[in-house]
1. For distance in nm of label points 7 Å out along Cα→Cβ at positions 411 and 595, the calculated result is 2.8, so let me know which of 1, 2 that is.
2. With distance in nm of label points 7 Å out along Cα→Cβ at positions 147 and 539 derived from the coordinates and found to be 3.4, which of 1, 2 does the value describe?
3. Where does the value 16.4 come from, among 1, 2, when mean count of other Cβ atoms within 10 Å over residues 123-130 is the thing being computed?
4. Where does the value 7, 19, 22, 25, 19, 8, 1 come from, among 1, 2, when P(r) over Cα pairs in 10 Å bins from 0, in percent, for residues 347-546 alone is the thing being computed?
5. For which of 1, 2 does Rg and Dmax of the Cα atoms in Å, calculated from the coordinates, equal 27.4, 97?
6. Name the one structure among 1, 2 that relative contact order in percent (Cα under 8 Å, 6 or more apart) of 10 was derived from.
7. Out of 1, 2, choose the structure whose coordinates give helix-only ellipticity at 222 nm (-39500 (n - 2.57) for each DSSP H run of 4 or more, over all residues; to 500) equal to -13000 when calculated.
8. Computing distance in nm of label points 7 Å out along Cα→Cβ at positions 51 and 459 for each of 1, 2, which one ends up highest?
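Each value in this text was obtained by applying a stated rule to the coordinates, not by laboratory testing. Because the structure is predicted, anything quoted here is derived from the model rather than measured. Cβ atoms are built from the backbone, for glycine too; each structure is taken alone.
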Structure 1
Amino acid sequence: MAALSVDVLVVFALVLAALALFVSEVVPPDVTAIGVLVSLAVLAPFTGVSASKAIEGFASPAVVTIMAMYILSAGIEETGIVERLGSIMADVTGGDEGLLTGATVATTGISAGFVNNTPIVAVFIPLVTGLSERYGISPSKLLMPLSFAAMLGGTLTLVGTSTNLLASEYAREFFDEPLGMFTVTPVGALVLVVGVVYLLTVGRRLVPERIPAAADFTQEFDMDRHLSQLVVRDDSALVGRTVSEALDDDRAVPDGGVVQTDAEGTPETLSVVDDLDVDVLQVDRNGESFLAPASDVTILAGDVLTVRGNPQAVNRFAEAFRLRQLTRETVTEDDLSDGPGDGFLVEAVIPPDGSSAGRSLADLRLRERFDTTVLSVRRGRAILREELDAVELSPGDTLLLQTTTESIRYLQEAGYLLVTEGPPEAAVSSDATETPPLDPKAPIALATLLGVVTVAGLELVPIYIAALGGVVAMVASGVLSANRAYDAVGWNVVFLLAGLLPLGVAMQATGGAALLGGLLVGLGDVLPPIALLAAVYLLTGLLSSVITPVATVVLLTPVAVDTASRLDVAGMPFLLIVMFAASTAFITPIGYQTNLMVYGPGGYRFTDFLRVGLPLQLILMVVTTLAVAVTWPL
C-alpha cells in the first residue's frame, strides 16, 4: 500500500472539503470545482499540479465536445423536432397509461443517446404534464420514468452524457485508447432495454401517485385556505384608485392596518402594513377579469378582489379597507385563468442552472417587474404559502405563478425558470388534433447532428472536431444565431468539468489514487475480480447520487484503474464500470439534474427516488457488470 505522505493528506483534505461543499451546496458545484482548481495550483508544491496544468481542463477534448453538443442539442430543440416527437407520442398512445409510459421512456431514452438529456427532459416535462392532464393520468406516474430513461439513454453513445466523454479522456490517458462513438453502444443498449423493462413493470407499480390525476393547480398546491374573494363596499378606501395606487404604496398604515384619515374622514394613506402578507391577484367586474399587478383599472364599488393570504391576514386586510368577504366555494384555477390574454396560472421549476437559484423572491421582484405573483412554493414535501418574499429559491423548487403570456415567455427565455405546466399554449391541449409544424430548417439541424455522429463514428476526425464542425454548420445555416449558440452552453457543467479534471491529476501525482487502490486491492484478495467490479459499480452509483456524477468519475476512475493494475487484471473494464455506474444516480433527487427537474412537478418525496431507484440500480449492477466483463474480458 502506498505511503500516507503529506502530499496525499493535502489532496485528501481538498477532496473532503469539495465533497462537503457538493453535498451541502453552500456554493454551486461549478464554483466549488473552480475553488478546487485554484487550491490545487496554489498548493502546487504538495499537489504536483502547476498553474498551467491546472487550467488544461479547459482545453480538454471532453470539455470542448460537451460545449459543442449543448449547441447541437439546442439546434434540434429550436426547430421543434422534440415537440413533434411528443405530439406523435400522444397520437400513438391514445391516452393509455401503460402505452404512454412506454412511449415516454423509449422516446427519451433513445433521444438522450444523441442529444443532451437536459434539454430533452426540459421539453418533455410540459408535454408529459399536458398529456397527463388531457388523459386523466397523474403526472407523478410519468415524470420519474422520464428522468430515469433520459439517464439510461445517456449510456448509448460517447456523446450521450458528459461522464462518457470524461471516461474517454481517461481511457486516452491511461490506455492511449479513447472511446469511439459507438464503443459502449452494445452494453448501453442492454442497459437501456433492461431499464425500460423495469420501468414498465416493477417500476411502474413502485412509482407513487403523489399528484392526483387531473388535479387543478389550486388543489395540487393545497391553496384552499389561502385564496379568498372580497367585495369592495361603497365606502371602501380603495374606490377610485387603481390597485397599484391603493396597495403598493411604500408608506405603512399605522395601527396594524387601519387606514389614516384626515379631519373630514378622507383617506390619506392607502397602503397595507408591511407585515400584512396579502397579495391582490385580480379584479373581477361584471364577468370581466383584470390581472391586478398589470392593470391600471380603477376599482369600483361592487368589484370582487381575489387575494392570496392566510385567513387571519385576509381578515385584517378586509377590515383595513372596508371589504366584505364573499362566502362561496373555494377559489379554483378557472377563477384565476381567464385566457392567454389576461392572467393565468402556471407551474414552473427552478432549473439547476437557473439564474434565480440562490435569490430571494423579494430580490427578484417578479410582481413589480414582470406582473407575476408567486402564490406558493413547493420544496420536497413542504408547500410554502406564507412570507414568500423571504424564501430563497433553490434548484428543484416548484412555483405556482399567476402571470401573463409575455411575462412567462420572457422569464423562461431569460433562464429564471422552466415552465412545467402551462401557459395554455405550452401544454398539449385537449382539442389538439394536429402535430405542431416543424421549423423549415429542421432537416438541416437533423442532418447536421447525424453528420456529426457519422463522421465521429467512422473516426474520420476526432469527436470534438466533428462536433465543432456541426456547430459551425448550425450557425452558418441560420438554425441558431451566434448569441443563441453561446446561451445554449451549460457553462456550469463546463466549469465543473474543467475545474475537477486537475483533481484527478493530483490524485495520481501524489499517490492518493494508489493509496485508495490499495484498500480496494485488500478487498480483491477475498473477492474474485468480477465481484470487485460489481463493488466498484455499487460504490460509484451510490456516490453519484450524493455528489455529481462528474465528480465521482474524476475521483474513482484513477482509483479503479490503479486497483486493476495491482490485481494484474485489465483496467478498461474497471474504467467502463465507473462510467456506466455514474449514469445510475437514481436513488436521490439531487444526484442528477434531470431528477431535480422532475422532483417538484411530480410532487415526489425524497424517499420516492430510493424506493424506485435502488432496485433498478441493483439490477443494473448485475447486468452491467456481467456485460462489461464479457465484452471487455478481465
Structure 2
Amino acid sequence: MITTFFGQDALSSSPAFLVSLFLGFGFGFALEQAGFGSSRRLAGIFYFRDMTVLRVMFTAMFTAMLGLQTALALGVVRADQLYFLPTVYGAQLVGGLLFGVGFVLSSWCPGTAAVGLASGRLDALVFLVGAALGSILFNEVYAIVSPLTSWGDSGVSFIWTSLGISGPTFALIFSALAVAAFWGSEWIEKRVAGAGPYLGSPFLKAFSVTILVAALAVALLPPLDSAPVAEAPAGDFTEVGLLEAMEAGQDHIDPDELADRLLAGDPTLLLVDIRTPAEFAAFHIPRAANVPAADLPAFLAPHKHSGTIVLYSNGMTHAAQARDALARMGFANAYLLTDGLQGFFEQVLKPVSLRRVAVSEAQATRINAWRTFFLGGAPTPSASTAAPPDDAVRLVETSWLEDNLGRGDLRIIDLRPQPAYNGGHIPGSVRMDVEHFRGVIGGVSSMLQPADMITRHLGLLGVTRGVTVILVPTDKLHDATLVALALDRAGHDRYAILDGGWEQWVAEQRPTDTLLPAIAATDYPTPSGADLFTVDYRTVLAHSRNRTAIILDVRPPDFFSGAKSDEARAGHVPGAINRPFALDMSTNGAVARFRPPGELAEAYSRLIPSKDAPVVVMCRTGHQASHSYFVLRRLLGYRRVSWYDGGWSEWASRPELPIESAP
C-alpha cells in the first residue's frame, strides 16, 4: 500500500518538494506538447474552431478517475492517504466565475500561462503579473470576502452519492460522456473550421473502445475488505459508506477496549467529551477533552490523520451524529463510544458484586483494575492516605508526602544533582538527572527523548503502570515539569509534583536519609505512535502564517524582543506573544512554588480567550515552556495546549523561517 506525503503529513518536506518539482516539469511539458503554449489555440474553444482544450481536459479527468478507482479497488492506496477537496459552494461558484471570465478575456489560466511564459509569450507574462496583483488585492480585502469561504460548506461530498450509485459506476458513465465529447468536438471542428481529422477514423474508434472497456473493467472490480479498526479505515465518506461502516462495526469502540487503552496509557488515543461543560465538570472519563460539537473540526484538525479519536456523550445519538459529520469531512480515524457514558458505567465502572451476570475470576480482576484506575479503587482510601487523582491533582504538599512515605505504589524521583542527593534525600527516593530525558533528535539538541527511551528509564527506576510518581525539584520547577512531559509521552498518567520541592521539605525539617533504596527493574511497556501534544516547526509556521493559534513565547522579555540572543538569530516567531514562565512562580528565599490557581487563571484569561482556544507554548529549548504547558494544561485545564520542543534554538537555526524583533 502506498503511503503518500499527505498521509504522512510531510507535504512540506524536501522529498515532497522534489517530487512536486518533477511532476510540475512533466505537467508543463505535457501542456506544451498539447499546444497550450498558444493563447490563440486556447481561445479557439470559445469560437468552436479548435476543441483541443476540451479533449485534453476530458482525457486528464477520466485517466485520473480510472487510475484512482483502480488503485483504491486493488488496495494500492487508501482513501485516507488522499486529500479530498471539500465542497464550498460560495467560494467555488464565485471563484469559478472569475476564473472563466479571466480565461475568456485573456485566453490563459495560471498553469497554461506558465507554459506560455516558458515559450516566450509576453501576453502570458502580463497575465501572470495580473494574477499576482489580484492575489495581493484578495489578501487586502479578505476580511470583506471571507464569508464566501464558508458559504455553502458541505464538507467532502461526491456527486455519485446524490445519484445513489458507486464511484466506479460513475467513472463508467463519465467515461462514456468523455467518448461522446471526443466525437462531438471532432464534429464541431469539421462543421465550423473544416477540420476534425479524427472524426470516424480508426484511431478514434479504437481509442473510444479502449476507454469504455477500461471503465467497465474498473466498475466490475470486486471491493477489497477494509482495514482493521486499529488502523485508519479505508474511508468511504459517502452515505452508503457510513452505513456500511456502521453495519461492519467500524464506527465505534466498545467501553472495555477504551478502558484497556486508557489503562495502558496509549498516547495515540484522543478522547473527546461533547457534553455540556456542567456535565463534564460533574464527571468525565480521565484524559477526555470537553469540546462543543460545533468546534470539533477545528479542534481535531491536527489529528485528522493520526491517532484514534473517540467521541462520547451520555448516550450514542449525539456522538454518532458528530462522528458521521466528521467522517464526511475526511476524518477516517473518528469513532464513537458504544452506548456512551452510560455504557462505560455499565461495562467498566460497575462493581462486580452489582452485576446481574456472574463474571469469571479473570474478568473480575480486569474490572477491579479498571475501577482502581478510573475511580481510585473500592473502598475509597481515606483523604489522608489517598494517592493523587490521576487526571486532577498534579501538585502534592510536603505533609501529604510525609504521611505516605513507604507506600509500595509510590516512586519518588529526586531531580537534584548527584552530590546533593548523596548528601541527603527524602527516604525511599531515587535520583534522576533531568537531562537523561533529553538528547539530539533530528540534529536538534536538547529534545525530549522518544517514548521507548523514556520507558527504558522508567523500567530501570522500578516504575510500573500502577505506580504514582512524585517529582521532587529544587527551585527549578521546570525540571519537574519537563520530566512530567516525558511521563506524558510515555503514557504514564500517575504523577504529581511536590510543590516547593526539596527546599520546602528541608525548610520544614521533614525526614531525610542517605540510604539507597532497593529497586527491582521492570519491563515498562512502550506506547505505539507519537504523542498528541508535541508540535514541530512546520505546525508553528502554519499557525504563525494563518493566525490559527496563540503562540506563547515564555522566554525573558529581552530575548523575546531580540535585545539579547544566545542563538543563531535574535527575535521571536511572527505573531507570538510573550509571558515569561517565571511569572507563574512565587519565591520565598530558596523555596519556589507555583502561584495560586486563582492568580494564574486571572493572568492567563487576559491572554487566552477561552479554555478551548488553541495555544502553542515555546521557549529556547522546550525546558521553560514545559512549565507553562504544565500550568495551562494540568493546573488550569486549558484543553488545546501544544508544546514546541525545538523552540527558538531550532527556529533561529533555520534561515528559511521568518522572525520578528521589537522596534
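1. Working: 1: 2.8; 2: 3.4.
For distance in nm of label points 7 Å out along Cα→Cβ at positions 411 and 595, the value 2.8 is produced by structure 1.
2. On the way: 1: 2.7; 2: 3.4.
Clearly, the read-out refers to 2.
3. Details: 1: 25.8; 2: 16.4.
Comparing all candidates, it corresponds to 2.
4. Working: 1: 7, 19, 22, 25, 19, 8, 1; 2: 8, 30, 32, 19, 9, 2.
Considering all the candidates, the number was obtained from 1.
5. Values: 1: 27.4, 97; 2: 30.3, 104.
This value belongs to structure 1.
6. Values: 1: 21; 2: 10.
It must be structure 2, since only it matches.
7. Working: 1: -16500; 2: -13000.
Comparing all candidates, it corresponds to 2.
8. 2
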